[in-house]
1. Given a computed value of -12000 for helix-only ellipticity at 222 nm (-39500 (n - 2.57) for each DSSP H run of 4 or more, over all residues; to 500), which structure among 1, 2, 3 does it belong to?
2. Can you spot which of 1, 2, 3 the value 243 was calculated from, given it is volume of the Cα convex hull per residue in Å³, for residues 96-439 alone?
3. From 1, 2, 3, which structure was Cα extents along the principal axes in Å = 112, 75, 49 calculated on?
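What follows draws every value from the coordinates through simple rules; no lab data is involved. Remember, predicted model here, so these are calculated numbers, not experimental data.
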Structure 1
């Protein structure tokens with residue numbers, strides 16, 4: 001920095017040979033005497049050392065020489081005032097740089113240090129340099145601290161000590177020394193001062209480390225250039241980049257004082273590379289638990305394989321956070337889905353393996369598997385080329401012994417699938433700006449407690465979040481927004497899915513999803529799905545609808561509570577079961593659907609909000625709660641809210657137990673299901689056998705298994721009009737569907753009774 005150059009400041013006073021009328025024997029202020037009228041002051045023209053110079057007889061104890069012109073003073077400006085003097089004859093004085101400092105009103109600045117170090121002249125004819133550093137700031141190395149009020153000064157020289165000697169004074173020089181003085185005065189050190197070359201070829205690692213060690217609270221400046229760092233470099237000082245660094249992929253740059261994405265972008269001169277190197281550092285040192293993107297949008301030319309970027313970690317279990325930014329695809333060829341078709345064999349006895357896979361080396365890990373008997377969201381978890389086998393994320397339910405499979409490898413902005421185990425990684429306040437060009441996020445092969453919160457997944461091409469293995473154990477999704485790329489398509493034409501789960505104990509809370517094929521495909525157990533809003537209608541108001549949540553395990557131990565389930569349904573089946581017939585397990589149980597809002601508009605009469613689909617024989621309901629929900633349909637009416645899909649196999653209603661359906665409200669729905677169900681039976685004419693069909697009241701194709709209570713309403717009378725006080729006996733499970741009951745009285749009677757019926761076993 002040099003303000004003479006940058007700001008055009010004029011610092012140098014005129015030469016003595018130009019006249020002494022501008023040189024004062026006082027302070028240099030207006031009205032002070034000047035040397036053009038002082039006896040004993042003249043210009044010596046031919047001094048062998050100085051050339052033309054001032055020759056002065058010192059006749060006062062304090063002899064002042066001041067330039068009457070004003071030299072401007074600015075914050076951040078540091079001046080060197082220097083002059084050479086020599087004694088010619090007589091007594092030897094001392095000399096020092098001096099000034100008179102003034103403020104903006106022309107008044108003297110109180111408290112200013114206006115004299116520099118004093119130097120005693122010790123002989124005749126010797127040219128002695130007298131110098132001082134001048135500035136406003138109180139910094140180390142400043143001799144004359146003028147203070148914040150100073151705006152100008154009259155600079156010059158003081159001669160002190162004995163009088164009677166003749167002194168010659170060379171022209172006074174005032175120079176801006178901020179640039180050469182900067183390292184000691186200001187708050188940075190430059191790596192070039194420590195030997196860095198910046199040619200992109202020479203290894204500058206040692207210079208970076210030396211500058212960092214010497215910074216001692218100051219910044220390290222990486223000035224313009226390209227600096228090769230061949231190994232790991234940790235910078236403990238704050239680093240400011242004017243130039244850039246280049247490193248091998250495996251080498252790490254760790255900025256402990258300014259660990260954020262803008263610093264890494266500045267360091268590497270590229271947003272994509274900067275993000276990769278910052279993620280590499282995030283996994284490799286403990287000074288910071290989070291990487292702040294500081295609101296940057298990073299455009300990626302290819303998916304980020306986080307495992308490959310980190311390079312030296314297959315497993316990681318410490319909490320780390322990526323936050324506050326946007327990621328987007330450039331839409332180039334690297335984002336094209338890989339599609340491979342290959343023959344393979346499947347044996348339900350080895351339910352997670354495909355064998356004899358043709359062309360296995362071409363099938364990528366993480367690919368979606370499609371084929372006969374393949375349930376939704378089955379992925380290739382691992383590949384053994386030598387053995388010709390693929391490990392699957394979930395079993396197949398009815399795959400033939402051999403068939404042709406299609407494998408689709410979607411491309412994700414962030415892909416963690418290379419980690420064998422990843423725990424407690426967090427992504428917060430990040431938008432995955434897919435824009436129909438790519439998918440969002442793929443989880444690690446295994447792990448737990450991956451947390452995604454307050455994020456946007458905008459228009460994913462195929463998937464927002466994918467788990468290809470068990471990296472979804474304990475997955476937490478909180479307050480995220482999932483916006484489909486297929487919002488303009490009719491429901492039947494959509495294929496995108498917001499997320500899938502294979503492991504246990506997920507927490508899905510307060511998310512919003514718009515018009516996917518499915519909001520979620522969920523396997524595993526122990527899930528809490530609460531206070532989400534997902535809606536899946538279409539602009540054309542077609543009669544087609546799709547599942548919002550797909551549960552693919554018969555006993556999920558799951559709570560679905562407080563959600564807004566809009567123009568879609570909950571589907572509960574066992575499509576990820578290699579032996580789907582029930583052979584003594586818990587069958588369909590362990591599910592609570594409580595306190596939700598179910599809504600549909602313009603749906604056909606066959607639309608249902610809760611569907612159970614067995615993929616094998618012998619299943620039954622063994623623990624289901626549907627309590628306190630609101631079911632509403634507009635634009636006509638639908639028949640009922642529940643259905644058992646018997647396209648593959650029915651449920652066995654004779655084995656239902658722990659089925660609770662109560663406290664729900666129904667609007668625009670013909671059948672109002674409940675269990676237990678209490679109804680009023682009335683008989684206008686006398687009859688000894690009163691019959692009632694409860695098909696409209698009983699849930700999930702249930703039978704009227706038990707009449708648990710009969711209470712008469714007013715008096716029961718016989719044909720003579722006399723009261724009958726004996727109780728009837730009941731017979732249940734009548735009719736072709738077992739939904740009818742009869743009350744048998746001792747004689748023909750008429751009247752009304754309240755009857756409570758259960759569709760499940762009592763024990």
Structure 2
């Protein structure tokens with residue numbers, strides 16, 4: 001330990017308090033001293049909390065009045081690289097340091113002492129007396145394979161008491177064992193032979209290998225099916241050869257299983273996993289092994305970015321355009337942007353991979369800030385699908401039906417050849433609105449200003465904002481009329497009903513996140529479909545991401561106009577990305593594919609761009625429109641969200657903020673609002689939004705800090721700052 005980082009008198013500690021203490025606090029060093037980055041236990045009021053030693057005490061306080069650090073915890077210390085990243089992230093996102101620090105320490109049992117712990121996993125015996133509770137326990141264990149659960153964790157996940165688990169132990173259906181808490185992961189071998197690469201892929205892999213060992217960002221842009229994964233796995237191999245660690249971020253847990261299999265085939269062992277589906281024991285083990293160098297590679301969700309890597313050499317952000325990389329609650333951040341920031345602190349390489357990159361990444365590559373590698377053709381014999389529109393203005397379609405005669409004919413043609421068709425509609429559930437035909441009442445959520453969505457398979461109405469559910473009523477809650485409630489518009493479940501009616505001989509599969517209780521169940525369904533178990537696949541956007549169905553040759557988009565409505569500045573970009581991604585599912589093997597887009601606006605510029613195939617022309621046109629408007633990525637934005645139990649105080653606070661906007665005007669920023677949020681109430685709290693727009697080079701965070709400084713809010717009102725907002729709801 002370097003002498004300059006050893007403190008034997010005073011220490012500044014950043015505490016992990018739920019109250020979100022804004023700045024590090026001064027404490028006396030414990031007997032024997034403490035060191036920079038150490039995890040410590042400190043008194044805070046009447047409690048003891050965990051913190052990280054952030055620096056030397058500044059000496060301004062009377063040592064006699066300071067409380068002492070209680071003890072230094074047996075946890076690998078937080079490295080300077082991670083501390084620096086967290087400070088910069090807190091400053092950039094305008095999030096209290098304590099809240100950002102929690103992202104880096106949100107691991108169950110992290111501060112427990114080392115040693116073995118009792119875990120429970122699937123046994124080989126019979127469960128004996130079969131009950132619903134026992135079945136749930138066994139289902140959770142099957143879902144997670146050989147992972148061991150702590151007793152309380154397993155009981156909670158299965159929704160049973162610990163006695164149910166212990167009963168299964170007695171029967172032998174569940175095995176109880178002592179497991180060391182923290183074991184190193186199997187070593188990955190970067191020199192195992194990978195797949196044969198096409199010339200396109202080999203050139204891309206060589207470019208990525210050349211960038212290893214230093215900070216830099218590369219946009220890996222490849223058409224769907226071009227083999228981007230195999231290319232960036234070669235960058236992983238080079239990183240491992242250099243003795244450094246690699247992180248691959250994926251947008252969906254559902255994609256993790258297939259990807260892990262590919263990693264194991266390439267390197268001979270499985271990497272570490274980090275996502276909400278991993279057990280508490282596995283997450284604790286991974287956190288420790290990453291810090292100690294016992295895990296070379298992590299595959300995870302956006303929160304894996306905050307793991308304490310010992311020597312992080314590569315971050316891959318797969319499907320970098322995906323909106324799920326933006327955290328919309330708590331600390332508001334975009335994992336794609338924070339990946340670049342984190343890599344800059346540790347001389348790490350960043351690879352942003354996508355067939356349809358975000359305009360931000362495209363613009364950075366155009367400006368020369370990012371390198372760019374293009375894969376312009378599909379791997380092997382497969383060709384890009386032919387794309388066309390179906391002009392719905394010319395189709396004769398029955399009432400309460402959504403599949404055009406032209407699309408019906410195309411599906412029948414594929415069925416006659418033993419090929420698969422996919423019908424895509426980006427709406428979950430049965431119908432987005434339930435309306436009373438007697439009084440016009442639309443059934444809404446009791447806690448949000450949002451309509452409830454009928455989910456007929458679940459026999460429930462569901463609020464997609466807060467998750468509230470209720471049984472589907474038989475009478476109108478407003479006028480009590482019976483038998484007058486009617487669904488309006490289609491969701492994937494209603495589309496499945498129409499498909500069953502029109503194609504009675506077809507085997508139909510519906511892929512929607514609502515319909516699978518676990519990632520394992522979804523993985524099994526996808527595997528069965530890939531093996532040919534369905535003739536027609538109906539899906540939401542979950543089907544657009546990375547799945548490979550060899551027999552799929554037709555994609556039909558039911559409502560290509562859906563994303564073009566509204567005032568979202570990224571509406572065109574997101575529609576373009578989604579349509580191109582969905583279309584890319586077709587023709588990924590030897591058989592040619594076709595994508596048909598049903599549209600009432602076939603001449604819309606975005607629809608024409610999707611069909612035209614000149615993606616660069618679309619990005620250039622979209623970029624020019626944003627540049628003229630001075631909006632991201634050629635300008636800066638920040639959202640201000642006020643929320644509370646009553647609406648009027650929020651408008652009063654917003655009006656007061658609007659009156660005292662001098663710090664914003666000094667940097668040339670414009671302030672819009674206050675105005676009700678489009679979804680004005682969520683989980684019982686009213687929401688009012690304001691929007692700040694500024695030039696690209698404007699010191700936005702400093703101006704917002706000065707603007708909000710001294711603003712006192714009632715205890716029941718929250719103010720959130722969203723730098724670089726992705727959603728305006």
Structure 3
């Protein structure tokens with residue numbers, strides 16, 4: 001976790017400058033400038049441009065557009081015409097007068113030697129901050145080489161305008177022969193004597209400082225501009241930076257050169273760029289307002305945001321990795337007196353942990369892994385709400401209980417060569433997925449054993465690694481007892497969990513085995529178009545992705561690609577079992593994934609099948625195609641049905657393949673339980689809120705046994721409650737000829753404190 005946190009801090013490129021700003025001498029905030037131009041806010045766009053460059057009219061006229069050479073649009077259509085936008089901002093701003101700040105004068109006198117662009121830029125910024133500035137110019141005019149580069153009416157007007165609110169001294173025809181008199185009278189000096197000008201014997205003693213204003217060996221003396229070989233725009237930029245160096249010196253006495261900014265590390269994905277024609281001015285000179293707005297709209301405002309664009313979680317929360325890491329840190333190690341942090345609790349529990357963020361990140365920063373470790377840290381502290389994962393942990397407990405789990409050797413006493421591990425949800429979705437697959441595998445080789453149960457993913461997703469360790473050890477014990485053979489895995493999530501936490505077990509995906517068997521799918525169609533939806537857990541299994549597609553094609557289907565598949569497979573919404581912590585987000589994810597493709601989906605993950613079926617997307621499992629099972633609109637089972645299906649599946653498998661195996665009868669496990677009558681509407685609500693029929697019956701039986709219940713004579717029903725896991729479940733019920741009639745049930749994340757009472761009730 002600490003390593004990923006350091007990666008986020010040191011390598012995340014969210015705050016890197018865009019390519020254009022990185023090469024701009026002034027480092028103009030192009031994203032913000034473009035944002036203002038896009039909405040036609042010429043006044044505010046001009047103010048940003050003016051505050052950054054000092055002399056906006058001069059810069060707009062002379063800018064050589066280094067940004068054009070690095071604009072990613074140049075590889076697609078044409079670079080954004082940023083200089084045209086700068087000229088439009090200058091032309092259409094209603095107020096181009098500089099701001100006037102009523103500030104008190106500051107201590108410190110500065111001499112600027114040279115009235116070219118660099119010297120004037122330095123003088124302007126220091127005068128803005130109310131320092132006393134005197135400019136000394138050898139010639140009789142200001143502007144330096146500007147006289148050879150542009151119309152003097154333009155640059156002289158801009159210089160006069162920008163200095164119009166400032167007091168400063170200008171001494172023309174005043175040659176400075178030596179710095180000593182100035183050093184005696186001034187607190188700091190900026191030497192900007194131009195190309196070939198007098199450096200007064202000062203040289204740059206620091207390597208790597210060429211091209212920026214630098215501090216000389218004389219205290220308070222700085223040099224920059226064309227004297228150091230800078231172009232006009234670079235010279236102006238250096239003058240503006242030199243003013244900061246001088247102010248720093250006046251405040252601290254430190255002689256520091258201007259900071260050298262490294263080149264941007266920004267990376268831009270070409271697929272993010274949509275071809276858009278360049279918008280040039282119709283008159284060939286100045287864009288109209290409409291043309292400027294349209295050209296500004298072409299800018300993609302480069303930002304390293306692949307994680308936010310592709311990851312549903314970061315896009316939903318509108319948060320980059322750095323912000324998430326900060327909030328997680330506050331949550332795990334809060335500064336509150338009670339020691340509880342809740343800032344990012346739900347966010348931590350809302351990550352599918354699918355790995356897409358690391359796949360699309362140029363630096364391979366895995367926020368899913370970071371949030372997984374954060375979840376574990378919160379769990380260890382006892383600060384993560386147990387209710388987020390309690391239902392799924394109890395479902396895992398059921399899957400690994402005697403009611404549903406089964407470690408069985410190959411039928412008929414055959415020597416064990418492989419073990420079929422279907423996972424806990426495949427049979428819950430449709431028991432035939434397991435029974436038909438097992439019969440098929442036995443037909444390939446008779447030595448295939450069977451292991452029904454859960455891989456432990458719910459414990460990992462809940463951050464309970466001790467519970468996962470116990471599940472892992474049980475799997476290993478069963479595997480070793482059968483001779484440590486290869487396991488055939490039907491669930492991509494189980495495959496991922498085994499590869500990560502039980503790497504000693506050699507695993508083969510079921511879909512790969514089916515494709516390699518040479519047996520054609522039972523179903524044959526004629527060119528129907530479908531899309532294969534890759535589960536996120538198959539991201540790094542290209543062989544399985546190819547195997548699934550080969551089976552679908554062999555069945556006669558035509559394939560339509562999806563925008564997210566293969567290495568960039570996105571989670572259907574099941575991963576991390578987030579739907580209790582973030583139900584609206586999980587539903588939105590399922591709907592979005594359902595709409596990624598117009599054609600029906602074929603999937604090779606039962607969780608994907610059930611999620612899409614619940615969202616109304618025509619979907620079939622690859623086993624439906626291979627064995628000729630369900631059609632496109634098979635309804636997903638309820639949570640009650642999922643339990644019953646696994647239970648009956650185990651019984652049916654044992655009766656077919658191991659008739660001599662001793663099993664506890666279902667009636668023994670559910671001994672002497674009465675039936676419960678539930679309306680269809682209440683069943684739908686219970687399924688939506690993950691309230692099981694057998695849990696409701698547990699609550700009723702506890703109320704009946706203990707007498708802790710309340711009778712409502714007007715409704716003629718009892719009210720009562722019982723803790724089920726980390727929830728308190730309430731029931732409204734009455735006796736009926738069939739057993740009990742359940743009128744309502746609901747659950748709260750709460751505990752009921754009981755007290756002893758004189759009459760024996762509490």
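1. 3
2. Structure 2 accounts for this read-out.
3. It traces back to 3.
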